[in-house]
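Before anything else, here is the set of structures, which you'll find just below.
Read the figures in this text as sums done on the coordinates, not as results from a lab. Please read all numbers here as calculations on a predicted model, not as lab measurements. Cβ atoms are built from the backbone, for glycine too; each structure is taken alone.
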Structure I
Amino acid sequence: MEKRLKPADHSLHGEIDVPGDKSISHRAVMFGAMAQGVTRVRHFLDGEDCMRTVKAFQSLGVSIDKNGDELHIDGKGILALKEPAEKLYFGNSGTTARLMLGVLSGLPFTTHAYGDPSLTKRPMDRVMKPLKQMGARVEGIDSGEYLPLSIIGQPLKAIDYTLPVKSAQVKSAVLLAGLHAEGKTTVTESSLTRNHTETMLKAFGASIESNGLTTTITSEKSLIATDVHVPGDISSAAFFLVAAAIVPGSKLTLRRVGLNDTRTGILDVLQKMGVYITIENEKEIGGERFGDLTVEAGKLTSVIIEGDIIPRLIDEIPILALLATQAEGTTIIRDAEELRVKETDRISAVTTVLNGFGASIEATEDGMVIHGKTSLRGGKAASYHDHRIAMMSAIASLITEKDVIIDDISSIAISYPSFFEDLNRIK
């Protein structure tokens, strides 16, 4: 579905309630489905990816009812999950696929799973390597490196595992498999990645402890149902934070945005680049902080983005690249090779789209070099069937000289179904 967008003819003003956090919504469904009792999930993200997780657990015999942005999950415990009568379809959702591998590997039945063409190209071996060390049996293409896969449930053993990649999905898959494994499963990472799994498992009664970069979970046959309030997704808020930063005279407020320390790298970078951000009405529910963000443009300067901050803003790099085209000087992004294996190769996609608009960006193996400040012409843009590339292109249209035509915006429904409604509200 093609979309034509005109440049903004005035500054941006208003308030936006960004949709619920995608990562937290996925996990709330999973843990509620494995718990004993009724879990209520409020401000659930009604996006395509999260609905794949809902449908997967419904296929496993869990009763899940949706009323607006609230879910009621009637869990009967981990051992009550049933062998699905059909293959599980994960669509485009890497989170569903990788975390479900951890859940399914220790259940006493066989499950067949597949995804759309994009997900089929994304590596699963990073998850399967530790799971196989735990005793998991998985059959599929290239020894289980890619979907489709058959997961033959087995008794699992606890392991101590050091992550070779900076990936919260791999960490989470091992911890979820650890719920099945006798003994204590330990995961150590080199840099702190998002910790929603650890925070929420603790809220659901799991025996889990984190000490620095190491997390240990003990076998648990049943979680305890609890209510979950999903904060606004900071990765979705990022597009409007940058919109206000690049359109002169703008001031936007984004309400109830998640402020988990493992996700707020974008706020650190924006402030370092000269963007004014204030945080008000901070609260904490279930271990997750959230608050209202107000953002105003300042004089933008270049930065170097590298090292331990990368896992804290990996999904925001496409929109940060757009911001960097409007900053004085050269912005360098390093240590972000994980972008190569997202919904698309995001390093290549970002470079191609923004250079097509008139930016000056050089792709590197693990990031990019962005020369600013440049004027953006606009024109045609490929979305690469990637929601973050499509939304980056839409925000770029606010400051281009002519219209931007995005070839396909359907992927945006994955994480932000109301994106264009919110964009139109502030223009």
Structure II
Amino acid sequence: MEQNDLVVEQEQAPKPPKSRDKYTILYVDDEESNLRIFRMAFKREYNVLTALGGNEAIQMLRENDIQCLITDQKMPEMTGTELLERVLPEFPDVIRMILTGFADIEAIVKAVNKCGIYKYITKPWDKGEMKLTIDKALEAYELKSDKINLIRELEKANESLEEKVEQRTKELAEVNKRLMDSIKYAMTIQNAMLVSPELIKEAISDFFLIFRPLDIVSGDFYWIAEVEDEDGNALTCIACVDCTGHGVAGALMSMIGESLLNQIVHEHEITDVDEILVNLNIGIIEILNQEENENHHGMDASILVIDRAKSKVYFSGAKQNLLYSKEGKIETVKGDRFSIGGMTDQERKHTKHEVDFIEGETSFYMFSDGFPDQFGGPNNKKFSAARLTKCLEENMDKPMDEQKSIIEKTLDDWIGNEKQTDDIMIMGIQI
């Protein structure tokens, strides 16, 4: 089975089922024996409905709360792709999968481009693999519902606050309380979205992370994934991303960025650092519909891929640099001087950099602009990238935990009695 590319669209929040045992699967096939086999295989796990053709399937969709539609491709009354294309406008939230036993490339292309399918499955199907695919599809359905509903709650809370500004103090206080409750809930969701230090340690044993949102939720986020290349070699992918804005607006962008990175790396299996940024740029432009409006929101980002088998690190940056230790000094690898999103140039390319490393000796540092742009010090000036580089260079031979303590104290001393001016994030790793 192969994971097909998904077309990035403005998402609509699906209606979540009341509980996992209420998931309903509709299976469409013109052969009664196939319907019977599917029903017997999965009737204990799901509420299974079956239809002998496209018209019957459409009627059942209208009469039932269905979360997943699986259809055979080759049917006399209406092909699977024709069925999926017809139901897409009326039932856009239903997870759609197509099943076929023959190599029909045109049908695959049509299903991907027009029908927004989740999976393309070949016959004969295995019960265990089919159940795993359905469970993952339903999990995606539920996560999509949770994320989009959360975003809508935050947007409504923001709109509500703006509408209530000129009203009485009591009304404003009530709205503000609801907003803060939503933001605090958003913080819980965002913290769950971010990879925990324990999981990072499974991929990188020696590292430090400084993550300080300006507000309750952050427009900065970090992301990590362990995948394999075409030769089966283990790769560790790390992203450091700084979204436009901070607080609620930045958090909304961070959720979009995190979802796109998961889609690009896990679903589309893209591991070249420059191609990850290219696809991230395309995804932001399409999701925010930036070709049709004057929306210039986006993000600065850097992608690091560690290939231990080759003792190489690959880096690509969008207005972010990479620092690394070499022969007692800190070297800088400069990212490209343009951001992700905010432009309609979907053909824009990114530079792929390659750095050799020595196991146990080379350290790498990724950071957003919140640290170097922080005002403070005796003359209330920016900390600066040069001062950060010097601080890292003076302490790069120390253990990562000690480096973290020194950098945090340096930051706190610099801020002093001033206020933090932006989200702050810096990650140091030793391979």
At a computed 10.9 (Kirkwood radius over Cα pairs in Å, for residues 307-346 alone), which of I, II: I
Which entry (I, II) yields the derived value 26.5 for mean count of other Cβ atoms within 10 Å over residues 235-242: I
Structure (I, II) behind the derived value 15.6 of mean count of other Cβ atoms within 10 Å over residues 43-50: II
Origin of the value -9000, where helix-only ellipticity at 222 nm (-39500 (n - 2.57) for each DSSP H run of 4 or more, over all residues; to 500) was derived from one of I, II: I
With Rg and Dmax of the Cα atoms in Å, for residues 59-170 alone derived as 19.4, 67, matching label from I, II: II
Label whose coordinates, when Kirkwood radius over Cα pairs in Å, for residues 83-274 alone is calculated, return 19.9 (choices I, II): II
Comparison of I, II by relative contact order in percent (Cα under 8 Å, 6 or more apart) - largest value held by: I
Value 59, 44, 41, calculated as Cα extents along the principal axes in Å, assigned to which of I, II: I
